[in-house]
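Got some structures for you, see below.
Where a number appears in this text, it was derived from the coordinates with a stated rule and is not lab data. Remember, predicted model here, so these are calculated numbers, not experimental data. Cβ atoms are built from the backbone, for glycine too; each structure is taken alone.
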Structure I
Amino acid sequence: MKLGILTEEKDWVTCELERTMKEFNINPVYILPSRISSYIGMDTKFEYDKEDILDLDGIFVRNLGDPTHYYRFDVLKYIGEYIPIINPAEALENAGNKYKTSSLMDIHRIPHPKTLITEDIDKAVMWSEKFKDCVLKPIFGNRGKNISRLKNKSLISKLNILNEFKRKYGVIYMQEFIDTPGEEYRDIRAFVIGDEVVSAMYRISDDWITNIHQKGRSKECEITEEIRELAIKAKNAVGLLYGGVDIMECKEGGLKVIEVNGAPSWEALSRVSNVDISKLLVEYILENFLK
């Protein structure tokens with residue numbers, strides 16, 4: 001059995017997947033998205049380094065590379081007509097686009113921060129005042145990069161920041177800041193495989209950006225029924241087979257989904273988890289897609 005690992009770069013996750021796949025007698029084959037050729041109206045449909053991609057039993061998608069190469073999602077969708085893609089391309093698009101994620105949370109009535117998406121600077125300035133405390137995020141982005149908070153900024157400062165943000169990203173995605181209980185900032189990353197939350201952690205920081213790649217610290221989090229229900233519902237709304245769901249605890253009570261990740265790392269989570277996440281994920285793939 002051969003399973004592709006689609007990635008532009010090797011990291012802890014791909015190495016862990018490779019190790020675990022070999023334990024299950026799966027031959028992992030690394031594939032760079034930028035090196036896939038697609039043929040229309042010919043005998044060979046997809047090729048990588050002169051090998052027919054459809055000879056694989058499936059593909060595990062880790063890293064598609066530059067998000068502006070939208071055609072890579074289309075190639076994945078086309079490949080998905082013939083062999084399993086984990087996660088499916090459409091679900092990865094939903095998770096990788098914050099506007100799509102937010103709209104799906106709203107459609108499925110999943111608690112989510114109030115959010116404004118606009119190209120109108122006047123509207124953005126008005127709502128930055130209404131929110132009082134809010135965060136700007138690129139629609140396409142991860143790891144807590146290039147986000148900024150507008151708390152205590154003067155009107156002129158906000159206007160300058162918003163104009164620069166629009167110039168750089170084309171559209172403004174503004175989200176109310178969720179004030180969490182306790183002196184430290186923290187959120188929850190719940191890791192969902194199928195219809196089970198297999199592990200969860202707090203991401204804790206002295207700064208409001210809690211992402212592990214931004215010096216956040218991980219701590220085991222008890223999986224309550226509320227976390228379980230919310231994480232599974234959010235993962236399913238986006239259309240993922242497995243995923244990382246980021247959840248905020250509101251100071252006034254209750255939980256809200258912040259983001260859903262379609263290609264999450266579980267490196268930090270593995271350090272505080274009492275389960276083998278890699279093994280559970282590969283078992284799930286084997287049992288449901290590679291029989």
Structure II
Amino acid sequence: MDRILAERLFVQFSQLVYQQCGIRLHEGKKALLQARLNKRLRATGISSYEDYYHHITSGENPPEMVHFLDSISTNLTYFFRESQHFEFLENIALPGILDRKSKRGENRLRFWSAGCSTGEEPYGLAMSILSHLDDPRKWDLRILATDISTRVLDVACRGVYAADKVKKIPPQLRHGYFIRRGNRNGEEEYEVATNLKQIISFRRLNLNDNYPFKGPFDCIFCRNVMIYFDKKTQETLVNRLASYLTQGGYLFVGHSESLTGLSHPLTYVKPAVYQRGY
């Protein structure tokens with residue numbers, strides 16, 4: 001097995017990652033890439049970085065390409081991360097959306113968590129929305145949750161979290177939407193209730209690929225995803241997301257992200273929140 005990732009191969013792998021999913025791996029990510037590659041070499045039994053590169057680019061092993069991209073993606077999240085977004089959703093965005101739809105006699109509510117990781121964001125969205133509907137039965141509510149990583153989607157679909165993961169969830173939501181139980185080691189776990197799982201569809205999606213759905217969505221959460229993309233890829237993505245928003249719909253990005261310098265049709269509302277015009 002190669003002990004050091006040659007510069008030539010680092011460039012080749014970096015270009016491959018960029019072409020596949022738009023993530024830019026700069027020189028400072030070389031050690032990270034090497035560590036992730038080592039795991040895939042051990043898993044596949046392939047002896048060198050070069051042989052592995054040919055293995056995933058031959059077109060004969062699409063599942064391993066998925067595993068490779070899984071290993072590169074970073075997934076840091078927790079329930080109600082960047083809480084200002086959920087406060088804005090509950091106090092401003094959602095009441096406006098519900099009012100407009102009620103006046104038009106519509107009951108369709110669609111939300112998209114793009115880059116949903118292990119599920120905390122879409123489950124948090126579901127709790128926020130359901131807890132602010134006077135009669136949830138009146139509304140056709142669905143949340144699409146997508147990620148490039150099959151590994152984190154497996155966790156999200158299970159919807160089972162350790163006690164320390166849910167301790168910051170408000171008690172009334174935790175009691176209303178989670179089932180407390182013990183695991184095989186006697187540790188406390190919380191499983192998302194069925195009524196929450198039923199309104200969320202988890203799907204693997206590379207944001208650079210074609211989208212197998214039509215939308216439109218009332219809100220799209222695409223937070224802390226674009227920080228891995230260059231400006232060109234960011235601009236392309238933002239315009240694609242904007243085209244999937246309803247009139248008056250909102251795009252939420254991470255607070256460390258900005259659309260400044262990008263050409264797009266959205267209106268700035270507040271830091272990390274943008275709206276499509278009517």
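See the values below:
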quantity: Structure from which 0.05 was derived, FRET efficiency 1/(1 + (r/R0)^6) of positions 48 and 96 (r between Cβ atoms, R0 = 35 Å, to 0.05), options I, II; calculated: II
quantity: Structure responsible for -12000, with helix-only ellipticity at 222 nm (-39500 (n - 2.57) for each DSSP H run of 4 or more, over all residues; to 500) calculated and labels I, II on offer; calculated: II
quantity: Comparison of I, II - label where volume of the Cα convex hull per residue in Å³, for residues 8-111 alone is highest; calculated: II
quantity: For 0.30 (FRET efficiency 1/(1 + (r/R0)^6) of positions 72 and 152 (r between Cβ atoms, R0 = 35 Å, to 0.05), calculated) the corresponding structure among I, II; calculated: I
quantity: Test item: semi-axes √(5λ) of the Cα gyration tensor in Å, for residues 64-167 alone calculated as 33, 16, 11, pick one of I, II; calculated: I
